[in-house]
Structure P
Amino acid sequence: MTRHHLSEKIYKGQRISPDEALTLFSWDIIDLGKAADFRRRQACPGNDVGFIIDRIINFTNICQAACSFCAFHARADVIKPYEMSMDDILEKVGELSDAGGVQVMLQGGLHPGYGLEKYIEMTQTVKARFPNIRLHSFSPAELFHMSQKSSLSLTRVVKELKEAGLDSVPGASDLLVARVRKQISPKKITVEQWKEAMIALSENDMKSSATMTYGMGETQREKIEHLRVVREVQDQTGIIRCFIPWSFSPERTGLRGMAPATGFEYLQVAAIGRIFLDNVVHIQAGWLTEGLKLAQLALAMGADDMGGVLTEEVVVKATGIKNRADAAQFIEIIKNAGKIPVFRDSDYKAIKKYG
């Protein structure tokens, strides 16, 4: 297919194939951004850009997966292990609630001593104290971990967590390419297991998201393969509310020395994600890894959401990246991009508009 015909398909709102998506990497970045913004207007008419005030609480850094791309997990003589008490967790949720926050992400990796009961206790305790806080917590890998530890099906695990008060689960995807996963995270779930976890969420009528960590030695075709898996799962389940691309930060990880991805690559991934993922409504600008200025550019190239203010984040920070933001900065950046800032909830419903 010629570039002209592909452009016609994009502007007609038609679905493009993985092979067609691959050719988008050769497009001029301005033309690619315009095409992505057109698709954004189809999915999200108007100029609203959402953000949420939330907090990631990493309740332990003890993780048996020990992925080579992670700088956060405990390692002998390098990073000391820790576990938060329930009181510590409640204190942090309370601080978020007092600051007007609406969402908490409880995340802790694959602790060998934690079974389903631990996660249920955590969920029930937080919800009992803070019933208005949405728990967008854990991950597909953690769900699989709970399933194995409890000898229960994924569907049953999700059902029990939902009954305990869990509202939704981030679809932490890393890179959905078997070759790359075998190299960097052989102890973590496979691509097929990630799909199974998403289906289990769907069977319990729970929403999720899909991330993409790129810049770990994958090819452009493998980037598209990740997007293909996400689109296929969304066709099947309809539970993915947002796509969130992140560039891999190699410092202090087992892959240190690898050249980090560029800002140009980030804009390509965000734009191609918007064009290819025709069944995902929201695309998030990854300010935490990319910085606020690059995230602002992404708002003109397919992204329609800034994600969370993240009053606490330690996993990315462990790699040496120290980007920070607050609601006032988000509002200013969104306005300066010619958009309307919208403080939203976990379901992407507006709480307050600024403009």
Structure Q
Amino acid sequence: MIFLKMLARIIPANSIILIFICINPTGASKSFSASEDSTSVDTLIFEKSSLSILPIIFYSPQTKLAAGVLPTYIFRSSPESRPSSVMFPTYYTINKQISISIQPQVYYKNGEYRLSGSMYYQKWPDLFYGLGNATSADDEEEYTTRSTGGSMDFQRCFGSSLYFGVVGELSHSILVEIESEGLLAGGDISGAETGTVSGAGVSISWDSRDNIFFPQNGSYHVASAAFFGSVLGGDYFFNRFIIDLRKYAAFDSNKIVAFQAYGSFTDGDPPFGKMPRLGGIIRGYYPLRYIDRSLLAFQVEYRLHPLWRRFGVAGFAGAGAVADGLSNLRPNDFKFAAGVGIRYLFIPTEKLDIRFDIGFGEESSEIYFNIGEAF
């Protein structure tokens, strides 16, 4: 899935994008043409393969000057198959920080099987504010993690839209830099030490989207349950349950409304880096802002695309809250956000966009630059 939830963006928080250059798919591709009575989803003109590269230069207080590249490879196993994609985001900073990942979503046997996930290595700075819904921006502390890991979701299709499969995750993390007087140095936060996370579980999804990159109609609903512990070589014992419900409706050829309801719930002793995070879902908040064992969030987005040639615009709003347990989520604790964005049709044959958004939280704002829609 092209958002794989790094929380839905590729540029670190509080970044200023200095330069970005779009290199459109080159001629190293082969094409298929579908007949007029084709019932295939997505598009009627199929590119067998295409490689796109998006170089970026950016700045943030944590990384200083940094550069990155986002290659995106799209291919199809057959004219009837949905498009598969592999992204290779890579970043390096003048502080010798690095982030490398591979993010595939592959359909094969005409979509009968689907494999998505990620593999990564990073030594990267971040910000921690503590746990809970009432943390203060004054609690901000910097830390740097060196981590290696990966996750996968392998599913088989039953019928036209129902998928069922297994999920797995394995990662190893070391906090290489922390503030000596901060919360992470106190020893009370799970995950503030060297440790391995290992778990497995099951997933089920319903996917009736007419296009996986830019859906205009249909639904995408996902539920998963994963269990972590020493049986699979991990150092942390916890369970994680996720439900992600999305609905898309087109009111005209270029006017789409998208809805999302999202819940992530953990119990046991999860490390703070694996806890649900409000900022990872609701645009307008730093990704690690407001984290705890349970999260409930809702958002809606209006997309007017195309507006002019390859360009479009979007407006969005959302709300969410975290708590140390599902029963402790309170309506009064919900944080609200809204924002606007610009879209550029990067690969027209697949309806794949470059997305530039600015989101405003109650006391914060964030810039997002990515390939593909937020949800």
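Of note:
- Read-out relative contact order in percent (Cα under 8 Å, 6 or more apart), computed value 24, structure in P, Q: P
- Distance in nm of label points 7 Å out along Cα→Cβ at positions 134 and 190 from the coordinates reads 2.2; which among P, Q: Q
- Taking Kirkwood radius over Cα pairs in Å as the criterion, the top structure among P, Q is Q, with the largest value.
- Computed -13000 for helix-only ellipticity at 222 nm (-39500 (n - 2.57) for each DSSP H run of 4 or more, over all residues; to 500) - originating structure among P, Q: P
Every read-out reported here was derived from the displayed coordinates using simple, explicitly stated rules and does not represent laboratory data. As the structure is a computational prediction, the values presented were derived from the model and not from experiment. Cβ atoms are built from the backbone, for glycine too; each structure is taken alone.
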